[in-house]
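Each in structure tokens, the structures are laid out below.
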Structure P
Amino acid sequence: MSEPPSPQSAADTRRFDAVLLVSFGGPEGPDDVVPFLRNVTKGRGIPDERLEIVGQHYAHFGGVSPINAQNRELLSALEPALRAAGHDLPLYWGNRNWTPLLDDTVSEMRADGITNAIAFVTSAYSSNSGCRQYQDDIEAALARTQVDGSPDLTVTKVRPFFNHPGFIDTMIRNVSDSISESGATPDDTRLIFTAHSIPMGMAENCDYEAQLREVASLVTAGLLDDETSAFSWDLVYQSRSGPPQVPWLEPDVCDHLQSLADESAPPSGVIVVPIGFISDHMEVLWDLDTEAKAKAEQLNLAWARTATVGTDPVFVAAIVELVEEHLEGATPRTIGNLPARPAPCVPGCCAYAPVRPARQP
């Protein structure tokens, strides 16, 4: 067995001089909702009237998405964890679609003299929307903020972390807590793993579906002990958007709940596990805790929903390890059958050219 690479010297580790948190962003008040949705749908020609209908989901929560507050909490947890590990690096935060926007954050980094940053993106999987678009947006922000004569700024994104033990172990514990709190057993309850749906054309060019199935399998296996039988589980999708004639990954979570209720021997309840998200933001609060929960209640299925990893200390420690893969050349830790994805990603990976339906005359 070969020896793991030794940590680099302190002088070498200074070639990285910051950590950048990159996320999707979300509105923080009613007046933000439509402008935020304009940013999300830029270039698609969607009228404000349609955006206002979509924005009604946010109205149920005062026009506020929790994602920005959750990112602030993550930064507050990550900074001392990095320092405790010996990495006194400044942390920055930029969003793709709402303040603080990536361009503004990258400009701030340039003004502060940052030259080589490590980016942690709040998406665990490989796909165009969950990985490639983030990399493209980082590169676009770097290009737009470049000033003649200013030092170059490089940003290196950490690998997709779906199979990092810290992510898996946290999800296992969260599911175990839900089982204990609900009194569920394998005989009466189905585990329903959920993730954001993506177009089939996108799914065919990445490992998104395989990675989700790997995580669901690992989490379910991690629940086993000498006294526990295996829970049955399904992988379903949620939050699809776009024209109905464009196929997306299925089944939808609400459709699947109906299918379970229609079985000859349906389960008495479900535990929904949002493995596709790292925090309880709008896709969890609305699509699961509101719509899917109401569907389950309509079908007389007992409902429980597992927490996302959030700022759990084990997950925060995993982020530190992902950063250390670049700071110290640490060997990537993985669990399961899929290898660690390369970081940075291979150019052009997860490419996707959406097919726009022809407009009716």
Structure Q
Amino acid sequence: MRLAPARVAGFLQRPDAAIRAVLLYGPDAGLVRERADTLARSVCADLGDPFRVTELDGATLAADPARLADEAAQLSLIGGRRVVRVRGANDSLARIFTAFLAQLPGDALIVIEAGEPSTASTLRRAFEAAPQATAIGCYPDTARDRVAVIRESLAARRVRASADAMRYLVDHLGEDRLATRAELDKLALYVGEGGQVQFDDAVRLVGDSAALELDDAIMAAAEGDPARLERVLDRVFQGGESPVTVLRALLRHLQRLHGLAASLTAGNSLDAVMAAARPPIFFKHREPIRRQLEQWREPALRAALERLAEAEILIKTTGFPAETLCREALAAVAQAARAEPLAI
């Protein structure tokens, strides 16, 4: 069955008793893992309990399909409901899960973790079609989500963040939920329980990740500086950032520019448009964004957004090197920023 997005948070804390199997999938591997842990703990608080929690991987299940039904049917020697976790699932296991979901032996909760499936994923469709199963997508946090995660994580240690620090964290965290929480734990430990995270603290501790390099790459592309872009991209990819993450970061930035440019087209002044921006423009980005709005026009931004979306599709549907496709798309945007009209 399909779960309405508004029901996801409540379901994760108190899963519907009628749902026996849950597929968690999507590009945010950290959020997939966090939600899988939350679901498993709703049944067994100690995830290390060998009598009530069993972990399998996709390769094990492919080699021994009957193992899934055997584990689901087992009873705990010490009592209590069991959890069976399967990691690294993909469409190659769709037939195994389809057969399993038609029977569902025992009463264990089955929690499956997968990556980002295609739009025609047979694995996801199997869970959406089964009345006692569901599939939940796990995508990178929106700005609103990041605000909530930051406040929740810091509040757990009675730590607050200044307005500038909060804006910085919202801009530089969020592609992976577990990585975000790890960075916030580091900040909270640094300022101490009951303390406040200042802007300099956030830059000092979070800025040592690839986020600063990625931000620099995005600005270089949007400002039309191909030489700087190429230098920074080398560091970004050496740091392990994925091409899709880079594409989406630039896509989000250009989407914001597109909205601001549309307000300019409606006759508003540049100062008024920037002052009215929501969320407010991070103070270190004000001058770069001002320059970019003077360079770009709404039709050109629309074409650039289409170019980036096309690059992501090519990465996911062809065998071409993802990094090469990403570099070509960002270079095209940087070139477009220097020319009018846009030609990409």
Structure R
Amino acid sequence: MNASWVLVALLLAPLSAAAQEHGFAGLGRDVEGFALPDPARALDFPRDHGPHESFRIEWWYLTANLRGADGRDYGVQWTLFRSAMAPEGADEGWSSPQVWMAHAALTTPETHHVAERFGRGGIGQAGVTAQPFAAWIDDWSMRAGDGAEGIERLSIVARGGDFAYALDAVAGGPLVVHGQGGYSVKGPGGQASHYYSQPSYRVTGHLDLPEGPVEVTGLAWLDREWSSQPLDRSQSGWDWLALHLDDGRKVMVYQVRGSEPFVFGSLIGADGRVRALDGGDIALRPGRGTPPVTWSVALPGEGLDLTVEAINPHSVMKTSIPYWEGPVRIGGSATGRGYLEMTGYPLD
């Protein structure tokens, strides 16, 4: 067993063993010794762009809806996950308890390209710094762009065996905190995370595909979340939608599936103002397929009744812990585009 597979085993063994008994990917298992989200803690920037190593898990998660110079729709995902094997340990060298996993994807209407990487904390292979912002694993990176210190401008690169991309993103609106000042409850048992987004990037760049390069423009959404026990043991997975409406509004809807679905979200006005949503504000209905590749999303109080359809229904992330992730188009009472993530379903 080579070093890379040892690392995979170290990262995934606690998750795989607990996946059925302790919720999706073991995210509901006990976390004695790790920090827990605090509703009294105000988010602090730029510090919170960086890692929170006393928490068990966190991620830096960017999705982009792109239109090519060829007139076709594309989607891009760039994600870096940090997971701690223990609540304490040395910050440097191979003894660090921090391990890293990264996913990159490029979706077309016909194909879905996926790559996965693993890294160990403490040796420089992977990590995150808050200011100037940089998140990296090997030669994949998401870094503060020219003249930026935080995440207001980003340069994003990744590559897999049959694809690559290089994008530049510029934020056109403020950061958005979800829930109660960034404290986001995930179920009736009180499990929670700290959660914020930058949903307003304008993107330019290029894709490299087997059929050749494509220049692209579009929109991107960055999610930041950290916790130690974001699910309870009965919760099998979630459905997440991040929607850019053509009228300038944005909608985030999050459903955690368990004995009773727990639904919440945020409505972001064109001016950047945020309204927190709970299950009474949202009517979310799955459509065809398992996992569902069409959805109905209604916010009756806002006069929104949206239909959501995957651009490529076969956007399965065939990674160590598989899930579905891909771009969607929006119709109904408003038009637009966005991203859909679904975890915990049986996948082919």
| field | FRET efficiency 1/(1 + (r/R0)^6) of positions 78 and 206 (r between Cβ atoms, R0 = 25 Å, to 0.05) - structure with the largest value, from P, Q, R | value | R
| note | Output -1500 (helix-only ellipticity at 222 nm (-39500 (n - 2.57) for each DSSP H run of 4 or more, over all residues; to 500), calculated) maps, among P, Q, R, to structure R
| field | Origin of the derived value 1.6 (distance in nm of label points 7 Å out along Cα→Cβ at positions 94 and 110; candidates P, Q, R) | value | Q
| query | For which of the structures P, Q, R does the calculation of Cα Rg over 2.2 N^0.38 Å return 0.93? | reply | R
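Values in this text are rule-based calculations from the coordinates and carry no lab data. All figures in this text were calculated on a predicted structure; none of them were measured in a lab. Cβ atoms are built from the backbone, for glycine too; each structure is taken alone.
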